[in-house]
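Multiple structures follow.
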Structure P
Amino acid sequence: MRSLWLLLLLVVWACESDPQPQRPKQAKNLCKYSELLTITPAKNGFLIQIKNPEQPKEKFSFQLEQPFMRIAVLSATHVGMLSALEQQHRLCAIPDKRYLHDPLIKKAVAQGKVADLKSAQQLSIKKLLARHTQALVFSGFGPEQTQIKRLRSIGLTCIPNYEWRETHPLARAEWVLLFGALTGQFEKAQQYFKQVCQNYKRIRTLPNLCNSNPIVISGYVYGDQWVAPAANSFEARLYADVDFAYYFNKRAGTGSCFSSIQSVLAKSTGVVLWLNPGQPTRAALLQQYPKYKYFPFFKKRIFCYTHNTNFYWECAAAHPDWVLSDLSQIRNGNVKKLHFYKELRP
C-alpha cells in the first residue's frame, strides 16, 4: 500500500512539473490607427492584410519579401504618399497627368519615363506591361475591377488601398506604411508617420484664442441637395479636433450626408464659417448656383482649397497635420501660413 501511494505521488508530481506547450506569439500589427490595414513582420519581410470595408470578412492578403522597383498607382493620394517618402523614382504609371502636383513626377511624365494612363477607369494594360509594372495600387472602387482581375491573372500584384474609407485622419495617413513596405522604406515611413502624429497631437492641444465654438458648415449644392461630410467621417473628425461646432454633427455616417436645400437655407442662421464649397471664388460660387446669395453664411468667411486642388488631393491624406494646422488658424482667426486653404474674398 505504501509503495502504491508513493507511485501515485510521483505520477502527480510528474504531471504538474511537465511544462505546458506554449502557443506561438501572434505577430504584432504595426498599424495603430487604421481599421482596414494590417502589417505584421514576417520571415524576410511583411505580411500585409487589407480589409474590404464593403465586405469586412474578406481580406486581401499577400507576403511581401522584396520591394517593388516599378509601381503604378491609380490615385493622386498614392502619388502623394510616395512623394512623402521621396520614392517618386519608383513610379512607372500615374492615373492622369492633369491632376498631378509633384513637379518631379510631372517632369518624368513629360520625358516619357512615367506612363500617363489617362484614366483610372479605363486601364491600359498594354501601357502597364510596356512599363514592366511589378505592382499596381488601386482605390478599390469603380469599373476597374474587371481589369484588375485580368492583371492578376497574368501575374501582376494588384493592391487595394482603402485609405479614403478610414474615419480618422491619422488612420488615412498611416497608409504611408503600406508604401514604405512596398518600396523597402518601412523604417523611413514609420519615422515620417511618427512625426505626423506628433505634429497632429500638438496642434490639437493648442489653446483656443476665442471662448466660443463657432458653428461651421461644409459642403455645397449638388443637384437638388446639399452634400457634406457625415458626422463620423475623417473630415468631421478634423473639425472636432479644432473645436468647431459642425453643422452636420448629428448626421451619422462615414461618407457623405445629404440634406434638402430648403432645410439648410432655413436652419443655418447661426453658421459663421463655410468650408470646402468646391469653388475658388465667390463669383464662381454664384455662377455655379446663383441662389447661394440667399444663404445666411454666404456673407460670412469662406475657405476652400480649390485655388490649388491638385496639391490638396495629392498631399492632404499624407499630411493631416497640415490640414489641422490650417483649420486651427482659421478657427482662431489668426491666419499666418495656410498650407492648403485660402479665403474666398468678398
Structure Q
Amino acid sequence: MEPASLPAEPSRLARLLRQLGATAFSLCITFIGLLAVTFVISRVVPIDPVTSILGNRASQAQIDDAREALGLNEPMWKQFGIYLGDTLRGDLGTSIRTREPVLQEVGQRFPATLELATLATLLGVLIGLPAGVIAATRPGSPYDQAVRLIGLMGYSMPVFWLGLIGLLLFYGTLGWVGGPGRLDAVYQMSYDFEVTQYTGMIMLDTALNGRWDMFANAFSHIILPAGILAYISMAYISRMTRSFMMNELGQEYITTARVKGMPERRVVWVHALKNVMVPLITVIALSYAYLLEGAVLTETIFAWPGLGSYITDALQVADMPAVLGGTVVVGVAYIGLNMLSDLLYRLVDPRART
C-alpha cells in the first residue's frame, strides 16, 4: 500500500501574493480609518463650513442653497461616502482663504517640509546611531553619561526656545547662517523665474540646475532649522539605539563570538547591530514621520513655507478644508513610511521573508 502523499507546499509566488494582498488590505483599512477620523473631526468642530464660506451676513436662502450644494443635508453615511469618493479622486476641497484647490496648495508646500525633515533625519541618524552604539559598549562611562545627558536635554528643551536662541546666536550675533525663509529675497526671485523646478526642494533643484551659489544660500538657510530638528531626532535615535544594543550585547551568541576570538569591532558593528536594525528601522521611520508633521513650531519660527505652517495658518482663520487636507496628506505619509519600513524589514532580516 502506497503511503498517502503529503499536501504540496504552497509556492513562493502564492505566499508572496498572499502577503501582498494582506498588506494592501491593511493599508486600505488604515486609509479608510484615517478618512473616517478626519470626517468626524470636520463635523464635531464648532465651525459651520457654510458660514466660513459665505460670511455672517449671508441670507438664510443663500445658506440653505450652499448646504444643499455641499451635501450637508444628506445623512451622515452618505456625506462620508461623498467625502471618501472625492478624496480617492484627489479632491481635498477648496481653501476658504484662497479659493484654490487644497491639493494644489499642499503640493506646493509639502516639498519644503520634505526637504527640511529629510535633512534633519539624515543628520539625526548619522550622529545618533553611532553615538548610541558606542554608548552601549561603554555603559556607565563618561561618554555614556554624556550621550544620555545630551539626549535628555533634547527631550526636555522646547523646540521653539531652541529655534529662537539659535536665530539670536547664529544669525543675529555671529552671522554664520541665513535668516528665516528658504532663500534670500534676491535668490528667491531667481529661483522662481530662472530655475527649472523639478522637485520643489530648493537644494536638489539648484544642484540639478548647476546653480551652486543659490545652493549655498539655500544651505545656509536650512542648516539651522534642520540642525534643531536633527538634535531632537538624534536624541531619540541615540537613546533607542543604546537600549537595543545593550540588550543585544548581553545575548549568548555575542558571548560565544567573543570567546571564539572574533574581533570586538565585528561583534558590535556587524553581528549585534545587524540584529537590532529591524526595531531601529521602526524608530527611524517614526522619527521621520514625526518631523514631517511635527515641525509646526520650527516652520513658524523660521518662516519656513511648509506643510506645518500651512496647517497652522489655516487653523487661525478656521479654514477647515485646508486643515483636513493637510491632515490627510500627513496620514498618508505615515502609512507610506510604515509600508516602507515593512519592506525594509524583509531586506534586513531574512526571517521576515518567510
Structure R
Amino acid sequence: MVFPNILELNGFPIGGDKTYIIAEMACAHNGSFEDAKKLIDAAADAKANAVQFQFFEPEALVTMDHSDLDLYKRIQFTKEQWRSLNDYARAKGLDTLTTAYDYPALELAIELELDGVKLNSSDLSNFEMLDLLAKEKIFFTLGAGASTVEEIQEAIDRLTEGGTTNFVLMHGLQSFPTHLDTANIKRVEFLRNSFGIITGYADHTPGGMELGKYIDLLALGMGAKVLEKHITLDRTQKGLDYHSALEPRELKEYVQHIRNAELALGDYSLGGFSQSEIGYRQFQKKQIVAAKELKEGDVLSRENVAFLRTEEGFGLSPMKFPSLENTKIAKAIGKHKLITPDALKK
C-alpha cells in the first residue's frame, strides 16, 4: 500500500512544509463550559490549527466499579454543549478534532461533523472503531504509543482493507507526565520509515519544564508533520490534564517557536536557490580565472589559470578545468579575470 504524502484538511496540506499544530484541550475544562470556551480562545490566540476535545460516554469507557466513573460523569458535556463548543471554535478559525474514547463518542464526533478524530492507542486494536473510521473516510490521527510493530501493522492493514488512508500515525507516550528519558522522540522517524505514513508527535512531557516550549523542535527534525500539545488555563490549579499542558501565553510562544523552526528547516531538496544562497555561492565558490594576462590564441594550462574567489559573478567551476585544458583562448583576458565559456574557442 502506497500512502499519500499529503492529506488535505480544510485546505491545509498535512505533510507539507508547515506543521499542523493541535492544541489539546482534553479535560482541562474540569467540567466548566465557560472554561472550555476560554481554552478555545487561547488556542485561537496562539494561532494553533486546531483545538482537540475529548468525547467519552462514561459507561462505555470504564467498568461500573472503576474509581474514575463518577469523575467522568461529573465533567461530561451534553451533545448540545459539544455542538455549541464546536461552532464556537470554528467561528474562531480553528479546526475541531476530538479524542473519541469509545464507540458512542466516535458516533457523536461523526454526527456533529467535526473536522477529524483522534483514536487513542488504547483503541489501536479496537476493530469496531477502526472499521467505522474506514467506512466514514474522515481524517483522523492514530495513536501508536506503547504498541508493538505487529499491533500497529495489524491496525493499518485493517484500515486500508476498509478503504481508507486518510490518517496520520502519532507517536506519544502518556504517563502524566512523560519524562525526558522515556519520550523516545526518535520513534517519530522510526514510524515514518517503517510504515511510510505521515507521522506526528503527541507531546506529554512536563508542561512546567522550560524545555516544554522547545522540545517538539526535536520532533520536527525527526519528520513530524503534526504536533499535539496540551493546554490549560492555569497549571498551579492542578486541575485535570495539567501535567503536560502549557498555559495560554506559553502555547503562543510554543507555536511561534515551531513556525520559526519551519523557516530554519527550509527545503528538503537541493537546487532552486534562495537569494541568500545565491549570494553565498557568489561569495564562497571559486571560479577559473586567468593567473596572468592571456591573449587570443594562448592555450589553457594549469600554469596560466588559478582557482580563486571573485566578485565578477559566475564563470566556470574548477571541476570543469580538466576537460578545458589545452583549449585556445578566443579573446584577451586580464589577470584574475573570469574565464567564461565565450572566451574559449569551440
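No value in this document is a laboratory result; all are computed from the given coordinates. Everything numeric in this text was worked out from a predicted model, so none of it was measured. Cβ atoms are built from the backbone, for glycine too; each structure is taken alone.
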Discussion item. Starting from the value 49: which structure in P, Q, R was percent of Cα pairs over 20 Å apart, for residues 152-271 alone calculated from?
Written reply: R
Fill in: Which entry (P, Q, R) yields the derived value 29.0 for mean projected area of the Cα convex hull in nm²
Q
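Name the one structure among P, Q, R that distance in nm of label points 7 Å out along Cα→Cβ at positions 72 and 328 of 9.1 was derived from.
It must be structure R, since only it matches.
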